[in-house]
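What follows is a group of structures, each given as structure tokens.
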Structure 1
Amino acid sequence: MLLTMLAALFIGLCLGLFGSGGSIMTVPVLLYLLKMPEKIAIASALGIVAFISLVALLPYLYRKHLQWALVAKLALPGIFGAWMGSFLSSYVAAYWQMMLLAVLMSFSAVNMWRQQLWRWPLQHSWQLLFIGTMLGGITGFVGVGGGFLIVPLLLAVTTMSMQATIATSLVLIFLQTSSGFISHYLQLQHQGVQLDLPLIATIGGLGALGSLLAMPLSKHLPQSLLRRAFAVMLLLLGVSLIVRQFGLI
């Protein structure tokens, strides 16, 4: 349980520092440290990340970093996508969800390792709506926040500061993971499966504490080194998920 607590703190710290990255670790933590079944881990991860991202957002709201106009453009597509992703996940074997998560983790690891995150310039507003829906779909389908895609996307299509980008990423993660969690929760309840809500709240609370440490620590930590260390960890977890799906561990 100690490792789980430390992992929760680290997930929150990464979300608070980068607005991305930490949430993608949540499913592997639940799988490997708490031995949850894949479907339960995905649903639980959404609830945990929703709580952490909400608390991580508060310091940025206090400093008025959030760009409400952009959030309004991406929020509804993201919520809709998360709901659809969680709905579709009930018809897909956990094997494919885990394989997609492993690929996304590897992609995120490479991106986090780079000095400059990849950027994808978008020319039309419909592209932003489409991307928002796809990001939400990924969130609902595999139980990640999607910040590792949201942050470079926002940097690509806006002139926002990094602080504003992180704030916007966090609010979108919160909306998408909340939508995905509610959808998963209702589906599992219909199947007679109950989630461990006190455990979700405990891990979420520890992660929230880690996220609040991010703001004061950001002035003292070498973020490039931290990002690269996190990238190595992500890659190892992604590879371990692939190996797990082939039944080698």
Structure 2
Amino acid sequence: MQNKPIYKRILVKLSGEALMGDDSFGINQAVIGRIVGEIAEVAKLNVEMAVVIGGGNIFRGVAPAAALMDRATADYMGMLATIMNALALQDAMRRVNLISRVQSALNVEQVVEPYIRGKAMRYLEEGRIVIFAAGTGNPFFTTDTAAALRGMEMNAELVLKATKVDGIYTADPKLDPKATRYKSITFDEAIIKNLKVMDATALTLCRDQKLPINVFSIFQPGALKRIVMGADEGTMVHA
């Protein structure tokens, strides 16, 4: 492992579900505090960092009703949930003296500023963490796709998908004790094998722009920092 970061600018894709901890939905303050602690350790290395946040932890509470809704309406509700998560994440960062800015793909200017690429780039250059909310601002696209899109727009060198599992496995490790972790895999392999790394749109975007993805567990203490320092952690998806 290197003694200094191998990446200058990264984008972290954080699922809403990661904020729940063991709760059935909502935001677990102890969990969000631990996640922010991991982000703070990387920020100390002067690595420029953006975060795309999901909304599943909040949307899960209305999911049964959403099943009967128009898909576009349900997707907009999910986008609003990501804005709530982004505000919670920003507040948790404030408590540990991390300066962050929230930008939303949906206009909610009384609460957060709209997404403006040039402004976001400047914030990153100034050492602020940029939290992107509301996905792409369009229904029918996931926050995985938003992470791929924002990663490319921000000229990130790596997208890190923070999950509850420490990488991509040959099978579900909970069901198959013989399942082994891939150290690395190509985008084409991930798509053909339908490994559920990210949705196919996100994988294709990253493949075409040669933007690597690392799938890792945000609940492994120090994992985010180790990846940024060049350690063999998680699974690297590459062109």
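Points worth noting:
- Read-out helix-only ellipticity at 222 nm (-39500 (n - 2.57) for each DSSP H run of 4 or more, over all residues; to 500), computed value -11000, structure in 1, 2: 2
- If relative contact order in percent (Cα under 8 Å, 6 or more apart) is computed and equals 38, the structure in 1, 2: 1
- If distance in nm of label points 7 Å out along Cα→Cβ at positions 189 and 213 is computed and equals 3.4, the structure in 1, 2: 1
Computed from the coordinates by the stated procedures, all read-outs in this text should not be read as laboratory data. Note that the structure is a prediction, hence the values are computed from the model and not measured. Cβ atoms are built from the backbone, for glycine too; each structure is taken alone.
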